[in-house]
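Please go over the structures that come below.
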Structure P
């Protein structure tokens, strides 16, 4: 989306003259701003404000809602499966192209843990974030109404696997929300809740540095959150989390945030991939050794010239840029500029960005930050976290809406309503239609 947005601005006159057509293919008609998912799960931001509608943001581009199933780069054709082709039962449509930009991002990296596919909850999409919020509130309802102590114990235990950004921020925000919600249940107390964070390495939030990571660990444990370092999830069958330290934890909630991997579509593109399955790219965001192909974001292995001192610009012997939003957004802009330059005869430039630092939220008014060498914690870090992401979310429309919601949430109480029926909106009607009796005549 960022690449298309930049191209739309750089090539506006050519697009209007129909000299250039920018076609965006995506399975969803929106872009999800993932750093806001924890706040959406906690109810601080409405789900519709976490996503950016592509049709309104890219009015000069053609949007195809579908999924690329195959590429023939020699013939410059992409096979795309859409909802219409599935409905019609016809074959995939073919879209010809002159220049190809690959930016499919990443998906959750799972492991062959018994029971994970049946009971695990991911945290990569807005649907998963809202589903998790509904699920957590439903567990409080179950715990409040059951007479079975085992069911109550399992309902009030929440296991999160992965101590990176997604895991820590999701856990911290949802723990904040759940403890607040307990005041509205006559037989639940905040201390009844049991949150467990499982991390395979010896630290959490490595992006913010060792010192701030230790502070975050103390902050979480100070809130009675059980953090298990150098521990793995061995099994989660029958709603019981079994850890590598031998402990067993009955739990009806298991959130999996243990890393990401490149999108599997890359294997069908025929592009050169590195040993981690990412597309090998040059510093100018061109696919290595392939003409008329470009890539950026989590799916691209881009040489980090800022870290290597600018040596080996072909990407063969330098460290790669980390697959995070800070690099992806900036790579998209350089890619769009280089692509526009290739079309108009301009000069291309290398991608170079010195890592500015990281910010992370630990719940309302709590956070950690390590930015430009400065270390912040508590409220200042939380405020910087919000200010940074507000500046980065696309379009003025979204910035204004998010800011308005934050302002209103500071004036009123949290919303703790579970709308689990949204996930199955036709369930009640199907029940009525299946059990309803036709009135007898006469």
Structure Q
């Protein structure tokens, strides 16, 4: 689907979608339980993939749309051997998290997905599970899906790198809680994206699971993690409520900062504090000069259109913010240096190169290095053009924000991919006053 975004101003109130990261984990945690209700989930292509996986392992997931609630009957820590291959679609999170679940089953599980997913690294998690006594293989021998796993996983001690994906740690902790021996994870390299493991630890606690970092009070600075075995997943009152998603909030913050009506702010609801590292977008935008008022107690963020200046941002812990920051940098004065970003190349697409190349089509000047993306805002003059969303929801949404300020009309190919994390994104942008046209 092509989406056309023309120069326009935005104003008014929007509500953040629920968190994709929390929804994935909550659905799987409910699957590990004997049953739970997940309230206010994100209902998207990716989270539906996790729901399908829970069902494949012997649970059931039913969606009640009034309001959105997932009713989950779990497999109580003992997943069945699936009757068929599990198709994870485009969801890398689903694939990695349920790789741990598959390792628990007393038999074989095959996990696969679309072309993009089949290019993403899974090798370190497969190696870790192999060290724990599970047969865990890539069918092509390249550490990528399709994956084949034969359990059951009984637990133990394992070492794994922390600089490829924090989701490997999450998979081991979630599965380890229901093993006989538990799992102790040693990190062989510094943990990237540590806030995502903090999300996991927070959610496990909400489901009554004990899991602790080693060498630190949080995932930040931890040298490893420990989860005792023989535990039972059971949320308080059988219910868990998903918080708002700060990765998605980042696009609304950016829209307000670069395109808000001079006389009216953009107000974002559903922004209560949580363990999400991507809440850093508020501080990053403020450092760039954005006028922002975040009422944490009320969960609202108000953003005014502001003159922005380039800054240096380390995205080691917040990889999903790179596309948003790159867009802000293309509109700001001076240089915006996004550092510690090599791991962002292993997402749905190589987001470092994708943003450099697609922003260039709009007239932005960038310099790309293996671990650094520099956007030269003072040398950029954004003009409407046809850009490719690279089948990546975050690239699509970030380019749409650029389209609000680019002269003329920007056509974004692959607009349907916002369904992965923010299905109502273009409707929300239009409701705020954005000039948005979607082709059928």
Assign the value 0.45, calculated as FRET efficiency 1/(1 + (r/R0)^6) of positions 322 and 426 (r between Cβ atoms, R0 = 41 Å, to 0.05), to the correct structure from P, Q.
P
Determine which structure produced the value -0.42, -0.95 for log10 I(q)/I(0) by the Debye sum over Cα atoms at q = 0.08, 0.12 Å⁻¹, calculated from the coordinates; the candidates are P, Q.
Q
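Quick check on the output: 24.2 is mean count of other Cβ atoms within 10 Å over residues 194-201, derived from one of P, Q. Which one produced it?
Working: P: 20.5; Q: 24.2.
The value was obtained from structure Q.
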Tell me which structure, out of P, Q, gives 3.4 once distance in nm of label points 7 Å out along Cα→Cβ at positions 98 and 266 is calculated.
Q
Rank structures P, Q by FRET efficiency 1/(1 + (r/R0)^6) of positions 106 and 370 (r between Cβ atoms, R0 = 30 Å, to 0.05) and report only the one at the top, that is, the highest.
P
One of P, Q was used to compute distance in nm of label points 7 Å out along Cα→Cβ at positions 58 and 402, and the result was 2.0. Which label is that?
P
Identify the structure, out of P, Q, from whose coordinates mean count of other Cβ atoms within 10 Å over residues 122-129 was calculated to give 19.5.
P
Structures P, Q compared on distance in nm of label points 7 Å out along Cα→Cβ at positions 42 and 282: the greatest is P
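Just so you know, all these numbers are worked out from the coordinates, no wet-lab data involved. Please read these numbers as outputs of a predicted model, since none were measured by experiment. Cβ atoms are built from the backbone, for glycine too; each structure is taken alone.
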